[in-house]
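> What follows is a set of structures for review.
We did not get these values from a lab; they are worked out from the coordinates using the rules stated. Computed from a predicted structure; not experimentally measured. Cβ atoms are built from the backbone, for glycine too; each structure is taken alone.
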Structure I
């Protein structure tokens, strides 16, 4: 007989981005995000004043990491820009890449920037009460395009895991989200982005490289 896990209720506070009964939490400070932004000079200039400032933080409820269960929590992101580029999270693909994720907007305005292993881009804007579905196999990164904190609830299968290095290995995501100068946002190409080779794409899909099959 399986051991039953005790049911629990967790309260989300949209104003503070906190989750009651959380089992864990972590923060990313401005200084932790070196290398994420195109304007390295602007980042260096801001780091003196903002190095210890929390750009985003996560509180989560993680009962376990077994298949069949769920992990959920709350992400709170500060508003801001480095040069013209909006604040972003590091982003990831799930280590078990066929696992999806749900985000649900609680406060503020932002978007989910998604990239397929081959480099196709999709964007879903997220506002209050917007549900964003991130399908399996998509690399994803949150962006705060508003003037206040972006607070989102998230939920994903407990055995998903995260691969945070897949973006860095490609030189970033294929596009960057920047201020359009009109109170909104637009995307620009990332010249440092490097297309993934066939073996890397196959690995991100959890499959052997077809070119090497016998």
Structure II
């Protein structure tokens, strides 16, 4: 069992976030969540999950709203302004972090090392401690500013993984596309899941 940080900022992609959190808990890991105000709004619009910004009640809401199955892991949510939280320190034991969705504003602040909230501080910690940090933007088209910020975080050691599902596995429904991206994220975090269908090649 390990601790993983999940940062949730603005930008479309809440269904991906939901599946990653479920995958972590079902695999027996603890998901430490920090969600921005814009992220809460996206959760409400895309998933119908209303979060208040209160960590205790929001943790309860997520435990009731997500399909956590019988996984041995847990969900804990931190208030975005609580820079004294455990995940703000490099001494906290953490196996990796993902920011999903990652808005372009959040990406820019991480690239510049500007920690204006707990999410950005946790990402800064992941970079300085040389831990796995995955940023999942969902934006199109991309400006030169966006591309330069992606280059900067990549050079600092982060992994930029845009939410770009493929079609070679012949998806039959939207959930198949969601699972593909969530499975790739979990795989990069080193977490086993049933969501990822690996390419096995095609016989000539």
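> Thinking only about Kirkwood radius over Cα pairs in Å, for residues 13-76 alone, which of I, II has the largest value?
Structure I comes out on top.
> Quick check on the output: 20 is relative contact order in percent (Cα under 8 Å, 6 or more apart), derived from one of I, II. Which one produced it? Kindly include the intermediate steps, with their values, before the conclusion.
On the way: I: 20; II: 23.
The value was obtained from structure I.
> Which one of I, II has helix-only ellipticity at 222 nm (-39500 (n - 2.57) for each DSSP H run of 4 or more, over all residues; to 500), as calculated from the coordinates, equal to -12500? Mind showing how you got there, number by number?
Working: I: -3000; II: -12500.
Answer for the origin of the read-out: II.
> Let me ask something else about it. For mean count of other Cβ atoms within 10 Å over residues 37-44, the calculated result is 15.0, so let me know which of I, II that is.
The value was obtained from structure I.
> OK, next. Check the numbers for distance in nm of label points 7 Å out along Cα→Cβ at positions 149 and 189 across I, II and tell me which is largest.
Of structures I, II, the maximum of distance in nm of label points 7 Å out along Cα→Cβ at positions 149 and 189 occurs in I.
> Given that mean count of other Cβ atoms within 10 Å over residues 93-100, derived from a single structure, equals 18.0, which label among I, II identifies that structure?
Source structure for this number: I.
> Determine which structure produced the value 12.1 for mean projected area of the Cα convex hull in nm², calculated from the coordinates; the candidates are I, II.
Working: I: 13.9; II: 12.1.
It traces back to II.
> From which structure (I, II) was mean count of other Cβ atoms within 10 Å over residues 85-92 calculated, if the value obtained is 15.5?
On the way: I: 21.5; II: 15.5.
Here the read-out was taken from II.
> Right, another one. For which of I, II does mean count of other Cβ atoms within 10 Å over residues 29-36, calculated from the coordinates, equal 23.8?
Structure of origin is II.
> Which structure, out of I, II, was mean count of other Cβ atoms within 10 Å over residues 101-108 calculated from, if the result is 20.1?
Going label by label, the one that fits is I.
> Taking 2.1 as the value of distance in nm of label points 7 Å out along Cα→Cβ at positions 61 and 157 derived from one of the structures shown (I, II), identify that structure. Numbers along the way, then the final one.
Working: I: 2.1; II: 3.5.
Derived from the structure labelled I.
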